Structure P
Amino acid sequence: MDTVRTIRVEREDEIGKIILSSPETLNVLGTPSLSALQAALADLGEDRRIRVVIITGIRHFCAGADIREMKDKKQEEAAAFARLGHQICDTIENMEQPVLAAVCGYCLGGGCEVALACDIRLASEDSKFGQPEVNLGLIPGFGGTQRLTSLVGIARAKELIFTGRIFGAAEAASMGLVSSVVKNDELLHKADEMAALLVQKSPLALGAAKNLINESREMKRGLEIEIASFSKCFATDDHAEGIKAFLEKRPPRFKGR
């Protein structure tokens, strides 16, 4: 897949934008596009002119990791894949600039986990969220078990991860997953407005506040354990059945082995 086409970076004064640009695939993330996303984040993070970063997608934010790529991965390869996703989410969380997610369309699986790592999430009315990995015999692998729990609480996170259900923007707002819901055609305008407001603040103060808020959460050990647990799923029959069922467009028949 052409990573130049799948990830686009734009700069407008002090605002940097990362746009996932392969709507024909629902902006799914495979290794090439993950690597391009990591490079885009590093590029903007090191640009001292950029004070705020917006991540968004064309028609959809991101429908998750590339399942066709994942279907043949061995356990060690799955661990490396998860670690790359973790590095991206850690970069978003730890970069000095505030990072806004402007979410439209599908925001599922690994895509939802990228949004969870952002500092502020805005959603269009048509957006759909979820961590549906359980339907593939998997768990969230890019930090979702930890960041979703931190945002919505233990009970709600368990319900969402255990069921894998997909839910809309209004429910996402009601549980505190997104800051606000806006009309579909106003999403980028509202994201630009929010970014312009943050640009007026002291970057030193924003960076310090972001770092201190993140320090209040102890999740490093949980994130590392998630990578190991995610990769172990790839050695199970249930995962093989989940992928096969997804590709065959039928319900999976899990047997617990």
Structure Q
Amino acid sequence: MQRRTILAGLAALPVLASIRPAFAAETVATSGGEIGIHPVMHASLALSFGDQVLYVDPAENSFDGLPAPTAIFITHAHGDHYNAENLVKLAGDEVPVYVNADVFEKLPEGLKARATALKNGESTTVNGIAVDAIAAYNTTEDRKQYHPQGVGNGYVFTFADKKVYVAGDTEDIPEMRALTGIEVAFLPMNLPYTMSVEQAADAVKAFKPAIVYPYHSRGSDLEQFKSLVGDASEVRIAGFYPAA
């Protein structure tokens, strides 16, 4: 994989309501300490590891109570993943931002100087954490309008000896199925924008993450997903949609 910064553009969706209760992180052990898993809402989450805190798609306002980010990652420009106002607030004056190319073009000028655009297949290292940008797109003909190939990113973060995959908005693409050694995967499953629970479960059986979290899953039957996955992976259903 190569390192680079490049560019493009896409439309935004409305930002969802942002209310969440205080959340005590679940953890995953690595050879270098624990990864903290912090669901926020819908597609927004944080991952903590030692003194590093990575925010992913902080479109929601409900990061209160979490440690400040040391880096922020955006998968694509839709409004439930990218919120410029929220990003400016959370990034402050120093936090680096990693985005796909079309978000780079939309960033406020003050953030562009410390933003890095990653294309599908490119890699970087952030404070000792290796990061790979993975393709994220629709394959079903009548869904391709939502996430065209070559635009959005997923990310694989390597924390010591464990890899965490945040898929972004995608179907069960070959690039996902080809992943190996994934300890934790966050997979979207809501139609028509991403994939069905059946597609997601079939993908899990193909690339075999040890733990899988459904996210970006409003309206989906997560118990059905869990049943379909069976013993292939541990399914953890987290608080991405807390009750009002």
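Laboratory data are not the source of any read-out in this text; all were calculated from the coordinates shown. Note that the structure is a prediction, hence the values are computed from the model and not measured. Cβ atoms are built from the backbone, for glycine too; each structure is taken alone.
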Any idea which of P, Q comes out highest on distance in nm of label points 7 Å out along Cα→Cβ at positions 44 and 68?
P
Computed 29, 19, 18 for semi-axes √(5λ) of the Cα gyration tensor in Å - originating structure among P, Q
P
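When distance in nm of label points 7 Å out along Cα→Cβ at positions 36 and 172 is calculated, the result is 3.5; to which of the structures P, Q does this value belong?
Working: P: 2.2; Q: 3.5.
Derived from the structure labelled Q.
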Could you figure out which one of P, Q the value -15000 for helix-only ellipticity at 222 nm (-39500 (n - 2.57) for each DSSP H run of 4 or more, over all residues; to 500) was computed from?
P
If you rank structures P, Q by relative contact order in percent (Cα under 8 Å, 6 or more apart), the highest one is P
Structure responsible for 1.9, with distance in nm of label points 7 Å out along Cα→Cβ at positions 164 and 204 calculated and labels P, Q on offer:
Q
